[in-house]
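Pasting the structures here.
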Structure I
Amino acid sequence: MIVLAGTIGAGKSSLTQMIADYLHCPAYYEEVEDNKVLPLFYANPQQYAFLLQIYFLNKRFDSIKVASSKENAVLDRSIYEDSLLFGLNADLGRASKEEVRVYNSLLKNMMEELPYTPYEKNPELLIHIKVSFETMMERIIKRGRPFEQLEFDPSLREYYYELNQRYRAFYENYEESPKLEIDGDKYNFVEDASARAIVLQMVADKLAEIRQEAKEA
């Protein structure tokens, strides 16, 4: 199982599909377009932060259960990021300490019940897409979701900036599986075919390295 990580607009969904096509395996995506809670959260973060995080956790758990039954699978978001996202909302005053405590306890219990394969407990590889704050904002504007725009809520700028910073710390501290970081500013794999080829080769090389090490262990 390969999982993607990265801030809003990093290109997780696009790279997920590219890797899935490259490896000829299924892809699983975080639900956004049909997510009725997400617009409520952007309209009233204080009221809906906890509900949104529970919604995502439930959907992500479903995807992991399905993906774990496949020989290979790619997920556009990792469950390891959930505490990061909810912790940021709490620090911004959008969730209470008690909600964070309950959420983290639930996440811990769910992680213990994940249906891992007999061969590995954790994902085979986590891929983090690193982008600058400027690139992040350009992509948020370009994809045009009304509730994500600064015109909708100017305070989102602070949220986006802090989110981008925390993802960098998340990757540095992540130790649950082998990991690979892609520079999304240097390699615009969404629009540049040559960059796409380079990134896919990086993924293939990393997987080959991981599997060779597993054979030798």
Structure II
Amino acid sequence: MVYETTQCKKYDHPELRFNIDEQSAPDVDAKWLLSHLEDEVSRGVEYQDGETIQIGWMLNQFQLQNDGYLHLLEPNMVDFPIVFTDSMTTTLKHLRQQKDSVESCESELEPLFPSLRQAIITSNNYSDCHNFFMTRENPEEQMSGWFFRDTSNPDAEPSENDFGIVSLYEFACNRPDLAKFLAFPPGFGIHIQEDGIIHIIKGKVQIGIKPESFLGNLNAARR
């Protein structure tokens, strides 16, 4: 479905347009984005062809097309380096899932969105690892603060050679199922084993997940 602004021309600014798959991204979020963009233009923000912005954790790009609209694009989540595609489905899907994941906790939390250009320290086998613990420390410049550790063999002594550094973009391309956790704030962790049940940890304490919340429903489906 195509969404277009209608108020930008009043400010001598091209109208903005983006596409979403309405079955994957909620209409309410698309309308929020439209309103946000129009508000920014009304405040004097001037979006330019080729300019990038961050929405949630996602890097997005404006592209002036032949229809006269500035289209808002997103990474295709496949190619390296990033290739932008004329869609905002994944951006809005991740934004919703990341907010809903954080809000699933019984503790009141605010999401802290990283940038997909930031990096994560991760076990080398992260792409096919099903027993793991993801924890987040305070972000520092290009480091998101995220650390992913394989816990398949808890008695094994890990070495530096077992870990590497990859961008969050590469991490999410290989593990799209884990993108929903990336806005948890520092001090929190995600523990998942073979059964797929999601455990939220703060320090050494497990945090309750609200019944019928986003993560609560995911856990219920696995039990």
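Every read-out reported here was derived from the displayed coordinates using simple, explicitly stated rules and does not represent laboratory data. The shown structure was predicted, so the numbers you read here are calculated from the model rather than taken from an experiment. Cβ atoms are built from the backbone, for glycine too; each structure is taken alone.
Assuming 18.8 is mean count of other Cβ atoms within 10 Å over residues 46-53 as calculated from a single structure, say which of I, II it is.
Working: I: 18.8; II: 12.2.
Computing mean count of other Cβ atoms within 10 Å over residues 46-53 on every structure in I, II gives 18.8 only for I.
If FRET efficiency 1/(1 + (r/R0)^6) of positions 38 and 190 (r between Cβ atoms, R0 = 25 Å, to 0.05) computes to 0.10, which of I, II did it come from?
Numbers: I: 0.70; II: 0.10.
Value 0.10 for FRET efficiency 1/(1 + (r/R0)^6) of positions 38 and 190 (r between Cβ atoms, R0 = 25 Å, to 0.05) corresponds to II out of I, II.
Assuming 3, 10, 16, 21, 25, 18, 5, 1 is P(r) over Cα pairs in 5 Å bins from 0, in percent, for residues 78-141 alone as calculated from a single structure, say which of I, II it is.
The correct label is II.
Out of I, II, choose the structure whose coordinates give relative contact order in percent (Cα under 8 Å, 6 or more apart) equal to 28 when calculated. Working shown, then result.
Numbers: I: 28; II: 17.
Answer by label: I.
Suppose helix-only ellipticity at 222 nm (-39500 (n - 2.57) for each DSSP H run of 4 or more, over all residues; to 500) works out to -6500; of I, II, which structure was it derived from?
II
One of I, II was used to calculate mean projected area of the Cα convex hull in nm², giving 11.9; which? It would help to have the intermediate numbers written out before the result.
Numbers: I: 11.9; II: 13.7.
The read-out was computed on structure I.
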